[in-house]
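Asker: Structures are listed in the sections that come next.
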Structure I
Amino acid sequence: MTHAYLNSVTSLGVHCLINKPTRFMHNCTPSLMDHIYTNDNLHHLYPGLFPLDISDHLHSFLLIEFFRNKQHAHLWRKCYKNLNVDSFSFDLDDKLRHNLSNISLDADSKCTLFLDTFIDVINTHSPLVKLSRRKTKLASKPWIIKGILHL
């Protein structure tokens with residue numbers, strides 16, 4: 001029965017990480033009662049057993065080693081600090097008058113044309129700036145707000 005079970009499980013592409021007995025009872029042979037299965041072949045996995053006297057079982061655990069890319073990915077954001085709203089509005093109005101003047105377009109095409117024009121004009125008037133390491137780190141923690149930082 002045990003070999004048939006293990007064969008059926010491994011045929012699914014998973015393997016058992018705990019292969020030592022985990023339960024010890026008086027007058028009984030030790031048995032493997034606690035299992036950890038995985039199909040992960042990408043990470044280093046370190047299974048183990050942790051003895052505690054509160055149970056007749058050894059507690060099983062699994063450590064997974066994740067490799068982080070050492071290069072910091074820089075985040076880029078739009079900088080609206082120096083946006084001249086009047087110049088932006090004038091350019092947007094000028095381009096929209098020119099692009100949307102074709103009456104033969106349907107509503108979906110006009111909406112797409114409007115969005116493309118808007119993105120083009122906003123990219124011209126507000127460039128992308130690279131965030132500092134500190135701001136990149138804060139951007140990865142959205143639960144930290146300015147009020148918390150000032151405490």
Structure II
Amino acid sequence: MAGESRAGYEDANLILRLYELRREEKMRESRAWFMSQFRPQTFDDVRAVLMPDHPGNTAFRMVVSYWDMAASFAVRGPLDADLLLESAGELIGVWTLVEPFIAELREMIQMPEFLRNLEEVIQKVEWASRRVEWIKARIAASRPAADAPPKEE
């Protein structure tokens with residue numbers, strides 16, 4: 001582990017509890033939507049999801065607030081940050097998808113601290129920024145051919 005910290009029994013119990021919460025049916029559906037369908041290319045894509053009538057609005061809010069809450073345990077208190085990110089890579093994926101738009105998002109909703117814990121836990125763990133870059137590369141590589149510029153013949 002980067003900071004030579006050692007996770008303890010309580011860390012493990014909290015990780016298991018967070019895992020149980022992720023298994024709740026509505027949360028599972030929201031996570032599935034977020035990880036498979038939320039692929040913003042512009043801030044307008046993010047803004048659209050924030051509209052109450054958008055079909056992904058509830059899922060977006062549920063997922064980002066859950067992972068920001070989980071990150072807060074590692075940033076502010078009782079949970080080892082390395083252990084959280086090692087056992088919850090999805091958190092890094094969530095940050096990867098919103099990070100390019102976070103400044104505009106915070107400005108739009110007038111909450112400069114929005115998703116601050118996600119950002120801080122990534123900064124806190126030495127290897128996490130490399131994982132963010134790895135995920136960005138995988139997302140870019142998986143974009144449909146329609147997103148690619150036309151090939152010259």
Structure III
Amino acid sequence: MNTLIDPVTEVSRVVGRFRRQLRRSARRGFDSTRLTESQSELLWLVGRRPGISVSAAAAELGLVPNTASTLVSKLVARGLLIRTAGVTDRRVGHLRLAGAAQQIVDTSRAARRALLTEVLTELDDHQIDSLTKGLEVLDTMTQRLQERRP
């Protein structure tokens with residue numbers, strides 16, 4: 001089992017460092033709006049999946065429904081998120097970004113994509129192949145973690 005200690009440490013360190021460095025290098029996003037990490041993650045998710053329900057967002061982010069609902073209420077109050085009642089079931093809330101949040105997401109996404117594209121073009125074919133295989137492994141690990149959620 002000792003052979004897992006280094007990979008466990010390295011996965012957390014490298015993935016966390018990559019996310020932080022990409023965010024800092026792109027210099028855009030919700031950093032200036034003083035949001036919690038959970039609030040930012042919720043906004044990014046809604047930006048990727050407009051119309052997602054509150055319960056589906058909670059499941060995707062690994063949050064209990066009450067916590068997700070609280071996050072949504074705070075973001076709605078700040079004018080960053082719009083919650084609408086479902087057509088067939090008014091108890092189901094569907095989410096979309098408000099104009100200001102949509103603009104932040106669009107600008108930030110474009111900056112991050114451009115930066116990643118630039119960095120990826122600097123890698124050789126072997127590094128791209130290794131990255132592709134590593135991403136497949138991370139995706140498998142993510143799915144397994146989601147399956148273990150209580």
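Asker: Say we calculate relative contact order in percent (Cα under 8 Å, 6 or more apart) for every structure; which of I, II, III gives the highest result?
Answerer: The maximum falls on structure II.
Asker: Hey, another quick one. When you work out volume of the Cα convex hull per residue in Å³ for each of the structures I, II, III, which one comes out largest?
Answerer: I
Asker: While we're looking at this one, here's another question. If we compute distance in nm of label points 7 Å out along Cα→Cβ at positions 53 and 125 for structures I, II, III, which one ends up with the highest value?
Answerer: Sorting by distance in nm of label points 7 Å out along Cα→Cβ at positions 53 and 125 in descending order puts I first.
Asker: Once FRET efficiency 1/(1 + (r/R0)^6) of positions 77 and 133 (r between Cβ atoms, R0 = 25 Å, to 0.05) is calculated for every structure in I, II, III, which label goes with the largest value?
Answerer: Max of FRET efficiency 1/(1 + (r/R0)^6) of positions 77 and 133 (r between Cβ atoms, R0 = 25 Å, to 0.05): I.
Asker: Out of I, II, III, which one gives -11000 for helix-only ellipticity at 222 nm (-39500 (n - 2.57) for each DSSP H run of 4 or more, over all residues; to 500) as computed from the coordinates?
Answerer: Of the options listed, only I reproduces it.
Read-outs: derived from the displayed coordinates by stated rules, not from any lab. Small disclaimer: the values here were computed from a predicted structure and weren't measured. Cβ atoms are built from the backbone, for glycine too; each structure is taken alone.
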